[in-house]
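Student: So, here come the structures, one by one.
Computed from the coordinates by the stated procedures, all read-outs in this text should not be read as laboratory data. What you see is a predicted model, and the numbers here were worked out from it, not measured in a lab. Cβ atoms are built from the backbone, for glycine too; each structure is taken alone.
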Structure I
Amino acid sequence: MIKVNNLTKKFGAHVSLNNVSTEFNKDDYIALMGPNGAGKTTLIRSIMGYYHPTSGEVLIDGLNPIKERTKVLDSISFVPQLPPPIKLNLEELIQYVQASSHVDKELIMHFANEMKLDINANLKKSFFKLSGGMKQKMLIAISLAKKSDIIIYDEPTANLDPKARDDFYRLLKENEKEKISLFVTHRLEEVKEIVNRQIYMDLGEIVSDERIGVAS
């Protein structure tokens with residue numbers, strides 16, 4: 001469970017989050033929407049312990065994501081909108097993920113294959129030098145292989161072609177049981193078959209939070 005209690009985050013004079021309170025529970029599949037600057041990314045980064053709150057708190061299964069950072073991140077998979085500049089080649093990246101997060105290498109390979117990413121042909125290539133779509137497929141494969149209780153996707157299909165998007169959403173539906181999935185997206189039509197809750201943010205506040213049917 002994720003609990004956000006009266007969370008405010010300021011950057012200088014700018015208020016990015018203004019006294020936000022919400023809860024995300026198991027089997028919540030949420031579309032987090034709103035214009036640029038609404039506070040969506042700040043909320044995500046606060047949940048992951050990247051930002052210290054100005055006031056209020058975030059708790060992940062009762063743990064503070066800043067004080068218990070390692071433990072909290074063990075239970076979260078995150079795919080950012082912009083892939084990080086990882087200098088490792090794919091073979092090294094897989095080994096790192098396997099060692100640091102106890103993720104099954106074969107499972108990473110399985111999901112990469114499902115995303116139509118030919119890892120074997122690219123094992124020695126630097127992640128940094130892959131195309132945007134290949135990077136995104138690799139990060140998605142890792143996120144699914146990790147089998148986390150909480151999955152956070154920030155515009156995950158931005159670099160994917162239509163076929164890869166279809167593969168991505170098919171895999172999500174096959175692997176969505178008993179977890180929290182949070183999608184930061186501008187494309188509700190893409191995720192409407194998966195999400196059961198829609199949150200709309202603007203100017204650092206939650207403007208609406210509604211159930212929109214049952215994810216199946």
Structure II
Amino acid sequence: MKIYRCFFLIPGLLVYLILTAYVDPSNLGKEIRYVAVGDSYTIGTGASPERSWPMQLVVKFRLREKPFTLIANLARAGWTTQQVIDYQLPQYRTLIPNFATVLIGTNDWVQGVDAQTFRTNFAYILDEMTKILPDPGHLIVLTLPDFSVAPKAKHIEQTRDITLGLSEFNGIIKEEAQKRKLRVVDLFPFAKEVKADASLISYDGLHPSVKGYTRWADIVYEEVKDLY
């Protein structure tokens with residue numbers, strides 16, 4: 001039993017060692033204060049907060065000796081853009097980040113929020129988040145993944161076309177981000193990878209697995225690594 005316990009502790013210990021690792025003194029005073037905003041996809045449902053894609057993104061920067069810190073993951077499962085406005089933005093404003101990500105909108109669509117309301121809310125979120133950042137270009141916007149390929153998707157939506165609905169919302173996300181000249185990381189094509197590799201979906205049959213979130217972290221990192 002002791003051998004097995006040690007084996008399962010290794011991944012968590014590795015993350016700890018990386019996050020507390022030596023950082024080049026020349027980077028002191030240049031701390032990257034990261035705040036993540038979103039829903040279950042960002043908090044790591046299907047895996048754990050420690051294995052969420054924001055935490056894995058931090059690890060990637062830490063491996064390059066960048067003083068990158070996830071000071072808060074404000075995401076909550078099931079939340080919509082309205083709940084981000086009501087509860088996450090007030091916290092976000094007090095944290096003074098200089099890097100942020102936002103992935104929100106899936107629950108809006110699932111709960112039947114109309115496209116115009118979603119656009120209004122999403123635009124407000126982008127404006128409020130960029131106000132706080134020293135460089136507005138350091139807000140990274142992610143599109144909604146196509147969860148129609150997940151095994152339990154049809155249990156959630158039986159009467160609407162998931163792919164079509166999320167595509168409409170993603171069009172809004174891209175348009176509003178482009179108006180503000182913000183970087184967009186497109187997670188929608190991830191569905192093609194899921195079709196080829198079922199292990200990218202977690203035991204819950206809906207969210208990404210640890211492997212899936214690792215893939216998301218890779219996708220995001222490739223889009224933002226040049227910032228630092």
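Student: Work out which structure the value 22 belongs to, where relative contact order in percent (Cα under 8 Å, 6 or more apart) was derived from one of I, II.
Tutor: II
Student: Computing FRET efficiency 1/(1 + (r/R0)^6) of positions 64 and 152 (r between Cβ atoms, R0 = 35 Å, to 0.05) for each of I, II, which one ends up highest?
Tutor: I
Student: Given a value of 42 for percent of Cα pairs over 19 Å apart, for residues 112-191 alone, calculated from one of I, II, which structure does it belong to?
Tutor: II
Student: Another question, if that's okay. Name the one structure among I, II that helix-only ellipticity at 222 nm (-39500 (n - 2.57) for each DSSP H run of 4 or more, over all residues; to 500) of -9000 was derived from.
Tutor: I
Student: Shifting gears a bit: Matching task: 3.2 is the computed value of distance in nm of label points 7 Å out along Cα→Cβ at positions 128 and 200. Pick the structure from I, II.
Tutor: II
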